[in-house]
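Listed after this line are the structures, all set down as structure tokens.
Every read-out reported here was derived from the displayed coordinates using simple, explicitly stated rules and does not represent laboratory data. Please read all numbers here as calculations on a predicted model, not as lab measurements. Cβ atoms are built from the backbone, for glycine too; each structure is taken alone.
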Structure 1
């Protein structure tokens, strides 16, 4: 059975935890306040989920999800994620994260920052431009007319194939932006960010994005 280690238990983390459990994965979820603070939440998920520290979640993970405020990305354990695929939901909100010069000056992307922090992991941008409440409510079966699409970016073809399968399980089509250097096309304030759109609409919005 595949175990998903989720580091970050905010709205996105909790929605993904519930979705992964519903699709037959085991989940180990962590936050910054300690596993005891997640006891009530994991109890609602059943036997497939447990709370842990970030270190334990990273060690247990076959697939990891990093869904923390961007300002906390350096706290993500490095060694236990070596060789693993890491889904990155992070976004840059300077009002929350403080000013980050490299992003303000367009010298990197949020996903590249996480990849630099995890040099031996495979970082894949995922679930960063959909509201938490929509993750479990706006998907639909493959082939449904107007099926919602989500974007991804990765430097790994295998990483893109993995998130394409996961998106499909959650009920979404996939649009591959390309490498992490181009993941800015679906960051905050771009045309495709945060709105429901099908594959064709998302492809057009990604093409319209200006850095």
Structure 2
């Protein structure tokens, strides 16, 4: 495989551990998964030799874990719902409460993440609507095994994933790139730690659907 010419989403799906490497370097492997690695590295001024060597070191077949590119689609969908949908439903209410408290208590602080709670509330509503459409409409269609019937709803879900990606960027910006002030209280620290986990989880969630589930679903005949 020519890593540099391969889309980052394909690499994320094919190489165990690649998503962690992409996150470390702020490379969008979910919504921006169609971008060739060479282009993604050039935009971010990352040394392609060092990066491809790091990828090659990850490319050995996994000893443990599930290869979701080969697992039954029913099992993959079950994994998405249990590991991501339900997790987001637990994460967002708690993060929203933390963000509201931080904004209220530290409103005069120069580093206060003003507007963060509002952006989280918007994401919560949009994401819940999105997940319900997948659970009630798209996933049952996929399990029926007719790729032609899922093409249109998949395109809608991909568009909404792009919107989620924009929302995450806005949330990160409102939180000053998750950089804590030296005098941050425990609530503030818990909020940013939770945000970091949410961003990581949602990117992994979108990647698994965009780059693994959806292509496999469309290929069904």
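Which one of 1, 2 has Cα extents along the principal axes in Å, for residues 44-131 alone, as calculated from the coordinates, equal to 51, 39, 20?
Working: 1: 45, 30, 20; 2: 51, 39, 20.
Among 1, 2, the structure yielding 51, 39, 20 for Cα extents along the principal axes in Å, for residues 44-131 alone is 2.
As an exercise: relative contact order in percent (Cα under 8 Å, 6 or more apart), calculated from one structure in 1, 2, equals 30. Which structure is it? Please list the in-between numbers first.
Details: 1: 16; 2: 30.
Comparing all candidates, it corresponds to 2.
Out of 1, 2, choose the structure whose coordinates give distance in nm of label points 7 Å out along Cα→Cβ at positions 4 and 76 equal to 1.5 when calculated. Computing distance in nm of label points 7 Å out along Cα→Cβ at positions 4 and 76 on every structure in 1, 2 gives 1.5 only for 1. From 1, 2, which structure was Kirkwood radius over Cα pairs in Å = 18.7 calculated on? Derived from the structure labelled 2. A value of 2.0 was derived for distance in nm of label points 7 Å out along Cα→Cβ at positions 20 and 148; which structure in 1, 2 was it taken from? Computed on structure 1. A value of -20500 for helix-only ellipticity at 222 nm (-39500 (n - 2.57) for each DSSP H run of 4 or more, over all residues; to 500), calculated from one of 1, 2, originates in structure 2.
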